[in-house]
Every structure is written in structure tokens, then in C-alpha cells.
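Got some structures for you, see below.
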Structure I
Amino acid sequence: MKFYPYVFTLFLLAGLYAADPLRIDPAAARLEQANATASVAGGALTIDFTPELEWPHAELHGKWDLSPYRELSAVFRNNGDSLIRLEWRISTPGGNWQKDSLTARIPLLPGEKKRVAIPLLRKASARDAFQLHGMKSIPVEIPAQSGIDVSNVVKMEFILPRGNRPRSVTVDSLTASGEFRPVNRSLLPLLDRFGQYRHADWPGKTKSLNELKAAAEAEARELENNPAPAEWNRYGGWKNGPQLEATGAFRTARHDGRWTLVDPDGRLFFSIGMNHVNIGGVHSSTPLLRRNGWFEELPTPNEAVNWPFYFVRYIYSGDYSGNYAPGFSFVMHNLQLKYGKDWLRKAGELAPRRLKSWGFNTLANWSDPQLCAARQLPYTVGVALAGSGARVIGGGAWKVGSVWDVYDPKFPQHVDNCVRGAGKIAASPWCIGLFVDNELHWSADLAGIAFASGPEQPAKQALIRLLQQRYRDDIAALNGAWGTAFTGWEQLAAARKLPDPARAAADFDAFYTQTAETYFRTVRDSIRKQWPGRLYLGARLAQYTPLTWAAAARYCDVISLNHYSGNVDGIAVAEQFDAPVIATEFHFGATDRGMFGGGVVEVANQSERAASYRNYLESALKHPRFVGAHYFQYVDQPVTGRIFDGENYNIGFLDVADRPYPELVEAARAVADSMYRTRFGGEPK
């Protein structure tokens, strides 16, 4: 089935070429703040955020014409001792978080300093017959409904979620830069028959079916010449390294002052993993709704041979949110074109062979259970309580990141059902262990969220019981400590307004610790009961405090965190607590080969992706507490956005046409070839 494009041209506007970068001086703007204290010195803005229930923020007001430029950037520094998640928003008159604004969300580790850029996406006008939608990243050259009038930016906001701890951030080098040149060509079709962007060329772009098939033959020869590292045993452990006790299961140990995994044969094992190793699937599909003419060619959906490439999926985020929408997987269709009728089996057999050749010894989270069951590579299993019916702290419906109300009497049952869902593959000795949940928001204000809940919430009841214990059932003693005037415990249970954070901090910390320990202990006990011999690999932390880490260190076999950064150095809690750690998500992306977004950590090009990957892995190998690092993910996301949330990043080791990025593969092999000598030093014994 072929879609025929209508002609759409963006007008080349005169006068839109940037000259010198525009440096924005905060001192020249009008400064406002709410629940924060802001000051300007030496061209830098420092904001001290006061812990309040409402979101503290600072604003710069002015009028800035940014139309000649591609991006607005700044250098951010976290001046505090805990992780923060800052929002930086620029807006036009009347703009807010829902409209007429552009936002960057910025995680900052304690003491971290980094440059962040907001692409200056132009708002589509009524004369634009074509608008891009359903994607997280859109080229600034193409107007979109989610863009703004960049010639009339009037406000810059720096916002933190509510919290009960003071935080401080410095913003420096506010600069508009990069030459903006609008596209001046017909855009439709947007993608070619292989799902690649039509309006650019790059090394490795697939241009014909013959080229696609020839790439398969060339890769087969290349893999033959590059097997798994010679120092690996069947699990990917250090074959020629020291022989430790072989228990028949993966375990943790300390060796020469470093934490390590030990494989079932008793060999030292460092887990280099790949997330999302799947042969297509619904996550590889892109929406078709309201996209007539976007695609050069799609196969006829009513032919049985093409059914596997079409999906219908509920969409929970982005422009299609709240709808069921049809989608198409170019990845799967390209595999069929490349390998023929038996494409699914061939691609499945190729995946572990590729990973070993590239230097990966672990099938990481969200990978195909059938690939795990083949016992070609060790693997992890991930399950989550989302959708289980478990209650959340704060009440209401579950939202992404909600922390579970561990005080609900049904919570242990929900955990048991969730852990049981790991299935039989969790029983195999090739299974390293289990993750339970992903990126729960273990923020510093957890106790505050519980306090602001209604008296019927189990977490609120547990908090009241803890306070009664700590103050020996004396409400007057609590009032004296908090500076409050509650007449009794019943009035306290009904209260929603937070007390003075500083005066309640010790009590709130005690509740936080109790909550985190209950969560991790309950999950650990369920794993030990149902899957003995498997490691509890933690909850894939992204938002956490030292109290979270302390609880995880006590009950998890390995602490896992999704750590998107240039390396694993400088994570204060990893230095503070003597426990094994695994980085369960990281990636690097670029937009130099037909993709619109570079993901969480964007770099300039493929060479920088390769260098960044190598730097990250080597930092983990040299860190005495890290026992692994897992890359996210196997294949690029669709150019026009994955179906359920619109992410469209160049973060894969493979492109949409199933071709590896050679620079990345070369870097991964170089790391793996010497990984155990890098970690443990010297030559193998």
C-alpha cells in the first residue's frame, strides 16, 4: 500500500541567520521568586529553594527575540548534597506548563555541573499545511504545534518539585546560539520504505533492498571474525581469572577490595548488559493515526504475511494520549525483507551472537523471555507492581513514579503476586537475579506526601503511630518540637498542611527510613521465598536520597540505579555505603544520522557516542563498588516516535534497518577485550 504525498513547502524566511551568540545577563532581567531566594552575581543566577508544599521557583522576566538561533543553553550546578530534579522552562506571553512553553528537565547529582540546551522549536502557524506530532523530539527547522513564538520569549522559570529539604542551584552562561535555517523543501513523505528520514543522507543509510541483504552477508562475515572475548567462559565470566567457590548460581563477593559478581562456575563476573533486546514487538512500532502521507510505502495490512508488523496500542503519553491507535513496526518489516520468511528465528539466533561479539555478557531488563530461555547469555528478569492494584502513598490512582503504600495490609500479597510473575525463567542458573519496579520517586518529600494525605490512608496512619511512639503519646511534646498547636492526635491525623520542615525533619526522616526499609525487606523476602538462589537486584533507582540508599544497601543484594551521565564517578551515596551497585540504564545519542533526538544524554555525533560509551564503562569497571552497567537499548526508537509515548531517540546499537553503528561496536569491543584486567589489574592468571 503506497501513500502519495501532497506537496508541502516551508517558506525560507529572510533575516533568520544567527550572527554571534546572544549572552543573556540575568541582572538585566526582572527577577521574581516564590518559596525561593535568588540573587545574581557575575552573570550567574543562584537560587536557594525553600522547602514548602508549593513548588518553589525563580523567574526571569524580560523580552528576548531568539528567532535567529537554534538553541538556548545554560550551565547548571547543584550546590547541595542530594540529587535534585530541576525544571527549566521558557515561555511566551500567557505560557504555562501546558502551552506556549518549552521545558528541559534536569537531574543534577550533588555537586554536579553540566550544560543543558533547550532546542528552540517554532510553533506551527495556520498557514502550515503540515505539522509534526506524536514525537518527543522534532527538528527545530520544522514547525510543530508544541513549539512557541521564539521571537517573543518573555519568561524563564527555574522550578523544583515540592520538598522538605533546602536546595541550591546556580545557573550560569545563559546563551542563545546556533544558526537557524528553516527547511525549504517538500517534506512528505517524511520516511522512506525502510522507516528512515528521507530528507538527509548519512554513512550507513540503507537505500535499496539489495543493499539491505548485502549488509546481512557482510555482518555474518564480520561476526565470524569477531567472536566473544577469548578471556570469557560460557557465562562471560573471567575464564583465566581466579577460581572462587562454584555454587551453581550467581552471587556477590568481595575480591581484592572490590565488589564483584561471581558466576555459577565460580569465576569473577562483571555484567555488561543490553536492555530491551527484542525482535521488534509493539515497542518498535510508530503510530499511523493522523499521518496520511507520512510514509513512502507500507505493506498491505490485510495480507497475513504482514499482520505481525501492525499493532494497536493504548497510548498514555503525548499527542495521542488516552487513545488506542494503530501502529507499524519498520524494524520488524525490515527484518522480514532482510532475512526472508524465517526472519523471526534468524533474528532471534543472531541477537545473542551479536551481543557476545560486541562485548555484552548479559541480556538486561525488558529483553525477550524466549532469548533468555535459550541460555546463550546470562540475563536479568524485571517485574513491577504497576497495575497490581497496590495502593500508593498520597492516595489516588497510580501514576508513573508513585511510591507504594507499604502499610496497606494487602501490600505483601501484591508483592508476592508480582514476584511470582517472573515465571520459570527466574529459576534458571543463567538468571542473575530480579529487579522489582523501575524509577519510583523516592524523593526527599515522601513523608510530606504521606502527611498531606487523608486520615484513611494507611501511610498517614503509620506516620501517626510512629509519632506517638517517638513522643510517648504526648501531643504537647510533639507541639513543642514542631512549634504547632494540635489539640490531639485526631486533629493531627486530619491535618494536611505541612509543619515547619526543619523542626519536623528528624521525625520525617525516621518515617522515610521505616517506609523504605519495609518496602525493600518485603520484596527481598518474597524473592527469597519464591526464587531461592536468585539475587535481589533492587528497584532501578532514579530519584533517591541517602536514606533510600541506606535501606537498599541493607536489604538488596545489589543496588541498582538508572544513571544517565558521562560516567559513574561522583555518586556520593555510592561512596558512602559499602554495597555492590549496578548501573541499570545509561545511553548516548546523536542526531547526525537521520534521527531527531539524542535521548537523555545527547552528544555531537557517532564518534562521540562511541567515546562516551567507552568512558562510561571504564569508569564503572574502575569503581570498586560497581558490578555492572547496562546500556539502554538494543535498537533505535522509531524516527516518528514509539507508539505509546513518542520517544524517538538515536540510542540503539542498531538502526531501524538492523544495521549496527560501527563506531559504537568498535568501542564496546575494545572495552570488553580488556574488561577484567581493567577491573582487577594485571594479566589473567
Structure II
Amino acid sequence: MKRRIKKYAFSSLLLTSIMLGGCEGAGMRQTIETVTVDFATKEGMSIQNIKKFDNFTSTWAWVGQQPGSIDNVSLNCVPALEEIRAESLRFDLFMGYTGIGYNIGRGEKNGSTDAEYQQVMQLINKLRDFNVLPTVTYFASPDFVTEGNWRTPPDVAKWETLCYNIAHYFKKNNIRLSTHEIWNEPDFNGAFFSGDWVDYLNTYIAGYKGIRRANPDALMAAMSVAYPFKAFGRKYTLEGEYGTDWKRLIDACYEEYMPDAVSWHYYGREGQMKDRVDETENFAHSLETVRSAIKGFQFGTSDEISGGRKYEKLETLQMHVNEFNIYQPSADDIYQTVEIVPGMFSAIKQLLDATDITRVSWAALLGEKSDGLSYDLIDSLSYQRYPAYHTLWMYGRLPVDKVTIDLGNNHLHNFAGVDRGRAGLIVYNTGEKTEKINVKFAGIPFERGSLDVYLVDDEHYSYTTANAPLKVRHRGDIEVNGEIVKMELLPNSCYYIEVNNHNIATDLDNYKTIGDIVKKEYWYPNRANDLPYADIHENSLTAHVGMSNNSKGASAVSLTVDNLIINPNIKLVFETWGELANSSDATLGVRVDYQNEEGNYVKSVLYNAGTLTGNIAIPFGTRVAADKVYNLQYNSGHMDINLMNEAPADWSGRVMITYLVSDAGAGATGKFILQKP
């Protein structure tokens, strides 16, 4: 049975709000240190506050009581995804059975009729209304592909047809899926798949063929394993061949059917990701096993390779941890309290440091409407937002541009960020006693704005279906620099302080559209923690690249964008911080690769920050150094670009826009925002 958060009387809550809301009166008479929080200098020596956290919610959270129906109350929670900056929602179709793909492939149907998608389209349309991309797991064997049960490996020819029809349906209706994934946890002891790994690879390859035939741009994911430390690290004999399941995937798929991403799952134990006695329960063990396996093949150092062959295409292989939580399903009562908050923030820091983890899907927005699954962010019965949801809400609102703050207290940890429209500070207490602190704001890049202070705290946490946590202080129009906020933090509790510019929106709230985004790809020339990184928030077209604490190294993120020939004028807004290296190899900028009408990339132009002259080959577009280089000259500003001016005569209207960094010097960081002029 789930723990219900206690409801407090209005008078008690109001009194507490007044006392803890940061007012300067009698609530805090003792002398408490005031720490100046200076937002003037942005931090480049560590990873920015990247928004790479998506969501996984099981198919059963969305279905109604009748087969083939939808739960409209669950649909009403979709806006909560947008507020935590989830770029995508992963869900499985569970085709032909009790999932949200109930009608797909059922009976004599094969995925080719519009009627089969009426149920799932209700969810997808809702997601699109709130700027969330669907990540769809092609899962379960419906009647069309097997005479067995839903776990049975499908007839591969029929499975290819079914996957083609599904991908074709989405393509013809202009529905972009963030990722097309084949099956869910085929390694989970027969719970979801009754075949062996060879059966899974046959299923994956058939699905790949069908999906790519329908949509050559589809981003494909494979593996979806429950036990990554086994799939990538355990060798055993299967059909006479000795090795890991990862090697089997490489052998079967590398030349023709290689996925764009490998996916794996991790659930912590009792809120812990590390320091577990059983090493396999530690997140770092799974990450290092997967990472080492990929690196071993990428660089030709694996003991599973003969002759030292390098599998260089793996430099663009994405890693999706598309089910993640610091608790297991059927978590204990702590999950619904603020005891989870410090652990979640610690997890966010660890996942940011893992620069080769591309996306993370937190499980789960909603539970499966049973007492057996209780790690939901929103209560499945009352739709109360738990502290776990509010943790992601606070981090989602925090500006990406990082500021380093030292509060002078080993128990008070923080995240801070700033841009032209917002300054944000998260403070949370990891200690075992109440901590008090005052903070005074300085260096905010606008003079006047509003101040909001939010509190996540069990003692004052009330029943709410609002996305925002309890607001304990608001000031509507103030001089923001010099403002003091006083905080009293119980163990595990958290404050989020947000200052907003009335005249300019924060970067990520300023949604933009330029052409039609088709696909997003990444470049990982090396793999380890805290390496150079690149990422983009798609809805605002705001990209960040940085060297972190590395003088050498490279990274890139690339968007394939269609239909820019219709309106080829774009505005590139840019800002850099940290010292840029004075080196002929240094690159930090934006590159545009043009595709011709025959489908080949034939020309590229690089827009380099400052006076940097580096021009490296990248594994996107023409795959060689750019044909032309322009310099942006200044540390911040904008450049108006007419793509037609550099386009080849037979330009198709498609480009790859790549945000890249290479050998730019420790701390070098760039932000690039695409806008219409």
C-alpha cells in the first residue's frame, strides 16, 4: 500500500509558509551567515545543466478499463512531462494484447489500417500538443506474427511486414518518433521474450529492415536489456559460438543493420546507486561494463576481436538508459517522501558526468494502477505530485548555463544556472539536522524581475495536483541584485529560488521552429566521464558544447533538418565563455552540411567562434573538413545567415546542422540558439 502524504491544516501551512518563506522579520532572530551567490561568471570546467532526462511510463498506465480504450485521466497528466523538460516519452505498444497497441496486428490485421492506431494516437496526439516526442518500443507478438503467445519470437517475415506498416503509418502522418526500439528486455529471464539472444537478433534485424524501408531516417535502438552487465560483459556459448551478446549483435548487425543506439535499464536499490555490497547493483558497474564493451570494439582493443579490427562507426553509437530509477519497482514508502530528493540530485550529477550517456528516461510518470508498482512520479490514483516529480521539475526549470556556488556548508548542496531571462538556485540538505542559511543575489544579468521561492519538504508538503512545489514566497517586481532569501532546511528538504526577467524569457521557454527536424545524432570519439560534450534542447533549438576540464578532445551533436529551402533565412545567436585555446586545431562552432537532390551531402560551411581556425572532419554530412569557414568574431552576438547563399545549385532543402567542439581548451564552452530573423 502506498504511503499517503499527510494533509496539514490551512492555518498551520500558512504559518509555516510565512516563517520559512524568506521574510526578514522575527522568524529568524539568531545571526545566520549570509552567502553571496554571484551569477556573473558562468562555469565551463564542468558539464552544463544539460536537459537529457526523458521519461518512461509503461503501456498499462495509459490504457482504459475496456480493451482498446484510453485512460483520459492519465492523458491529462501529459502536460506534466513538458514541465520537467522531457524531450520524449518511452512506452511499449504491447501489440495485440492489453497494451496501448491492443488493435495492432490483432486477428487478421497487420498494422496497415488506420483503425489499428486509434488508441495509441490519442496518447501521441496529446504528447505532440505538449511538445513531447514519442519513443516507441515495438513489442509483443500479436496474432499476425505468431501462433504462440505474446512472448514467442515472431515469424521474421511477418514481423518485418508489421514493423514496416507501423513505421509507414507514422511516416505518412508526419509523426516523428524520437526512437524506434525493437522489443523490451528480451534478456529478463523469459518474462518478456521466450527466445534466446539469436532469436532476439533475428527479431531485431527483421524489424530494422521493415522500419528503415518505410523510413530511412528512423533512429533505431536495439538491446533494451534489463541486465547490461550480463549482455555486455558475460561470455557464454550459444549455437557453438562463445562470447558476449554484445559481440553477437556486432557480428550480426555492424555492416548492414547497426542500430543508432543501444538501450539498457538500471534500477537502484533503496535509493542507492553506489556503495552496494553486490557490485552488480551499482550503477557504475553497469555503465563501465557497457562503456568498456563499446570502447573495446570502437578502438580495436577488445579480447573478443581478432586482428585488432577497429569498428569506427561506433563513434556515433548512442547510449540510452531508457528505464532509470534509484529505486526498484515496488519501492518502499521512502519513494513518496523527500528522502528521495538528495539521491535524485546525486543521480542527476552522476548522469551528467557520464558524457557518453545520450538520454536517460526516468521511470515513471505514472504507475500501472496496481499496488505492485509504486515508483511513479505522480500518484496513479490521486494524481498527487510526489517530491520525486518536483525534483525533476526544479531541475527542468533551472537554466542550462552553469554557475558554481560555494555555500560554505558541507551538508548544503546546490545547482545554479543563469541566462538572460532567468537565474535559478537549487539548495538541498543532505545532512541529518536542520540547516539555516541566507543567500544574497549578485551578478544577475538584468536589473528587475520577479522572485519565487519553492519548498519541497515533508513537514509542509500538502496534497496537490499542481506541477509546481509549494510556493512560499513571491515578489512581483524588485531590484534582483542585493535581494536576500533566508532558508531553513530540514533534513532532505530542498528550496528552489527562481528570478525571472519580465522582458526576456529564459532560453528553454522560448520555443522555436526552423524547418522540420528529422533526426538527432551524436559523436563520441572517446568514451569516459567528464569528457567534451555536446547537446541540444530541441524545442528551443538551444545547443551547448563544451570542453569541460579537458584541453583536448572533441564532441558533436547534429540535427538533420528538412524543408529549409522554403524559408532559408536563420539567425544564429551565440555566446561563449571560458578561455578559448590559441591553437590552429581548435574548433567551437556550428557547421551546416548541404544535401543535393540525389541525397548526397556535397558542401559544408563552418561558423567558428571567436578567431578559432580549426576545421576538423566529422562523421556527419560530407564527412570531411568544411569547404568554407566563417568566424563569429565576438564572445556573444548573432549572425544572420541566408542558407541559399552557400547552397549548391541542386540543394534539396535538407541540411545537417552540427554543433561541435574540438581541442578548444579546458573550460571553453559555447551556446548556440537558432531563430528566425
Structure III
Amino acid sequence: MKHWKIEKDKSELVWLCIDKAESKVNVLSSAVLLELNEIIDSLSIDETKGMILWSGKKQSFILGADIKEISTVKTPDEAYKLAREGQQLFRKIEALPFPTVSVINGICLGGGFELAMAFKYRIALKSSQKIIGLPEVKLGLHPGFGGTVRAVRLAGVRAGMNLMLAGNPINPSKAKSLKFIDQITTEDAWRDDASRLVFSNPSKKKPPLIDLLLNLKPLRGFVKKILIKQVKQKARSDHYPAPYAMIDLWANDGASHTYGYNAEAISFGRLACSSTSRNLIRVFFLQTKLKSQGNQKKIKIKHVHVVGAGIMGGDIAAWCALKGYDVTLQDQKQEYVDSALKRAKKLFNKKIRGEDERQITHNKLQSDIEGSGVIKADLIIEAIYENIEAKQTLYKDLQSKMKSGALLATNTSSLQLEDLRTVLNEPQRFIGLHFFNPVSMLPLIEVIKCDDTDQSALDLGFSFARGIGKLPLECKSSPGFVVNRILAPYMNEAMLLADEGVALSMIDNAAVEFGMPMGPVELADSVGLDVALNVSKVLGKAYGRTISPTLEDMVNNNLLGRKSGQGYYQWKDGKVVKPNSKQINFPADVKDRLILPMLNESVACLNEKVIEDADLIDAGIIFGTGFAPFLGGPINYARKVGIDTIVKRLKELSETYGDRFQPNEGWSNFD
């Protein structure tokens, strides 16, 4: 066997170890499953008392099915066959006449957990990490190896459906409390604990009574309505069909052993060949591409010093502390730092369960009005207001205190590095690390370089981004860099539409219907209209764009959006209040006016080599702006619609509304 190791001990226990050859992690590829099927068929029933499955990979059980294989499936029938083969194998395991135990000794996701659920018992090594889950919905799929049936039968309707619909993994303690696993063990004790389970063979606990009742046919219709209502708040069925398909499977068959598996395979086949799943799988691999940029060697960073305790600087400091770095936070006034520390406390309370661990993390974030942390910092991040003179004055002071080898980075959102670095002694070791707001939610960091930036400085930036759990995007210094440059015309067009009298909520609705997570008007209010105006001025000057006069008037009157309680919309307790406006003569071209400028600017970034890889443009805009992941990014979307179609439509808009819609010359480089 290439991917499995099998041993039989004196007590007639079979110890089955999965250790996929030539791979750092285990995935259930066709070859791995084929070998497992051979092993199960070869077991001597009379001479086996039990079987225990474990992983030979460090901190990893099974990450799931082989996504690369799924992405190559060409027809629903082919995907159906793939699912049925896995189901039949797992049912063989489930039907074995002796006790079976799966030992979850690391990350156990998707098909890996489906395999674990086919064993009679599951034990997991103690861990605070969220390592157990069924995240297929994030790839536009649902479990295909029987998971939609077994998750509900094991834990009940509420826990089983939630694990699949949310797609978020849980830690072993949570999994045990929900009855997904039977026992928590340790690295030293799991072999003995697994053996005891086999020989004691305790009866299995049933889901809670209420879940058994909710699974009855008369009540399933009622529960279905509740589940659909919950899902609708997060995903539209025409954009993301997988969660709705899961609900239908359960509502129709009630996790039936008789009908549920075949229905699951049919549904899986349809989803696997859908454009949503294809694009979401592509986005999954784009994450890997982002992480692979730069030198992969981990560069040691112990201390981070952040200057500027505003929303961005304070939240960057808090996130770095959360990820284990020692952090000092500097600003001109203690009240600014105190406000940031209060926000940090809320973040730590949300992210960290244990009180002792929370306190340790909080202690890593220190107030530093005097800036004494500069001399010991490995990385200094400047996050003050967008003013070249103020930043350069700060840089002069910082570079006189920085230790040898330390790196200075700016979080500027729009200013070019070439203009900022003129006062530095080592300008080649100055980079941009542009975070996005809110820092705790948006995964992207733009790692910005000049033509002569030292690769070692960039590598430190990449290593830092990966070290705090973010996705780095390398881009060349230019006005707005990538994300803000591409987002700006989208937001600017929304404001011009508003100036024309188009209903605000209908502008936002057009964007949301396309697939954006939030409409551009609400987004402008959320980030702050003063911030939006500043970026508009910088990029308007650089790219010759018109600025909405209404936006300027609102900022002059301190109507700044959410932060002031009133902007384009009214805000109450941090939540937007939108009027229920319906416009009879709603312009038919609103969606095109919002979205096509983003595509045009994406092509401009490629043409000017701000980024040289179209895949990275797609990745950056998806993870930096939330651009409809199910469409695969702006460039991917343009190719699917057709380059000629996009260019023709841009020309039509240009003739009607002006040169801001003029197709970029870079379109001619596309097939």
C-alpha cells in the first residue's frame, strides 16, 4: 500500500494509519480511497476484534476530499459517480461487524470528517483549535460521501445542519458537547482510549429528543422555513445554491439511510458542475497563490511597534497582539491609545475563551506614548493620517531610533511610496503594508513596493502577513495601489448616481443583486465620508475623475456617515436605517455603471503592471472588497461574459456619460 499502513496487534485490533505519499497533508484522493476499499475488503472478519484509524501526519488528520480532482469533473454524472463510490465505501466501514474508532489527531474537515463519522466511535485529541468541520458550502458544495445524512443522525437536526450550513469548524470540546465525537483524549493516551472503546463497545447516545421530533416529517416543513430564513440573511439562492440544496435534502428525506445517500449524490453532482462551485474552488486555490508569494522562509519577528492609534492603527496593533506578537502602540495623546485598548479588549473577549489567555494577550499590547518601543521593534508600522509632511517628519524621528535590520512600513491607503520615502536613509527598505477595515474581518494586506525595493524587505512583509493570518498581495506603488484604485470608480459612480437623483437604496440593491456584500453608498457611509472624500481627491487628481459635489458638502457639514450618525443614510446604534424607496423610472444601466468601471480599472492595473498576474487581481479584489466570490473575480467575470461584450458596453456608456467609461487599452491584450 502506498498511502496506508496497516498493523494487527496481539489482541486482534487492526491499526489503520493514513499517510498519503509525497504530501504534507492527507486528502481523500481517488488513489487513497481505492486503497482503503481494498483494505476493507481484505479484512478477516473472524480474526478482527476492532479497527482504529489514525493519521501519520503531524497535526493533521484528513483535510477532506481532493479538491483538484473535484475541479476536473466534467459532468454531473461523473460527479455523482464519484460521490456514490465514496458513499458505498463508507457504508462498508459502517457495516463492519466489529467496533471501529477514528482517532482525530489533527485537522479533520470535509470528507475527512465524513470518513470519521462512518466509524462507530470518534475520539479527538484535546485542542483549543477549531479543527473539526464540514466546510464544503464554502466551495459551493455540500458533503458528498454521506455527510448530509450522518451529521444529522449523529448530532440532530440543529447541530448537524448548522455545522454544514455555516461551514465553520469547531473545536473538539464543542464537537463532543454536540455529540459529533464521543471522547477527548491526549497524545499520550489515545491508543489506550481507542482500545478501551473497542473492547467496551458502549451503546451509542442518540441526539436530543427535540431533534428526533424535529426530524419527523410533519415538522420538517416548519423547520425548513426557519432554516431558509436564516440562510437568506447571508446568501441568495441564485448566487449560492448549496445551502438551499442541503436544506432540501434534509426536508425531503429526513437524513434517511434508505433515500438520503442517493439524493445527496445527485445533488452533489449538480453543484459540482455549477459555475458557483467552479469559481469558489478557483478562489480557494487563489488563496494558496497569494500565500506562495515571496520567500517562504519564516522570518522571525518578535516585536511590532505601531504609530497611530486611530481605527486602523489601533486595530492593527490589537490583531498583531492577538496573533502572539509583542506590540507597542504610540500616539500623541493617551486618550487615543486608551480608546484603541478598549477596542482591543472587545476583540480579545470575542476571540479568546480562557481568561488567563486573554490576559496574556492583553499584556502583549502596551501603551507607548513616548515611543520607547521603537528601539526594540523588528517592524514599525506607521498608521497616522494621510499627510505627506506629517509622515515624513515622523519617519525622520523613527529612523534615528530604529535598530539595525528593523523594517519601516506604512499603512497609507493612497499615497505613493516614492513620495513618502525621500527623507529616509534606506529608502529601498521601506514598504507599504496596507490593511483593510475592519482589520479583524478582511483577510488581505497589500504589500507595496517600488521598483528598487529590497527583496529582503518584501520577504519580511510577506512573512509578517502570513504570520498574522493574512493574505499578502504584492503590488507596485501607484495612486490607490490595487484595491482602492479598483474600488474607487465603483463608489464614485454610486455618488454620481445619487447626485442624479437615483434612490440610494436602489443603487445599493443593484450592487447586492450583482453579488457585492454591501452596496457602495452604505460602504461609503461605513468607512466614513471624510475618508471617502480624501481618497477620491487623491485618486481623482491622479486619474482625472470628477468628485461628487454632494460628497464634499456633506463632509463640510460634518455628515460623515456611521461615525457621525448621518451621512447618505441615517445611522442608529451603529446600524444603517434605509428608507423603503421604490423608483418607478429606475435607470436600467445602474448595474453596468457600477460594475464595469471596476473591470476596466482591473485591466488598467494589469496593463500598467501594478500587478502582473490576472489571477492575483481577482484574488485581491475578492479578499479586499468582497467582490462576488461566486463570480471568481473581476477578470474572471469579464472573460466569462466575453471581452468583446464588455468593451462594447463600455464604449456605449462612454458615449452617454463621458470618458470615465472609455475602455482601457489593456483590453486588447486579452483573448
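Where does the value -5500 come from, among I, II, III, when helix-only ellipticity at 222 nm (-39500 (n - 2.57) for each DSSP H run of 4 or more, over all residues; to 500) is the thing being computed?
The structure behind it is II.
Starting from the value 81, 69, 51: which structure in I, II, III was Cα extents along the principal axes in Å calculated from?
Derived from the structure labelled I.
Computed from the coordinates by the stated procedures, all read-outs in this text should not be read as laboratory data. What you are looking at is a predicted structure, and each value in this text was computed from that prediction instead of being measured.
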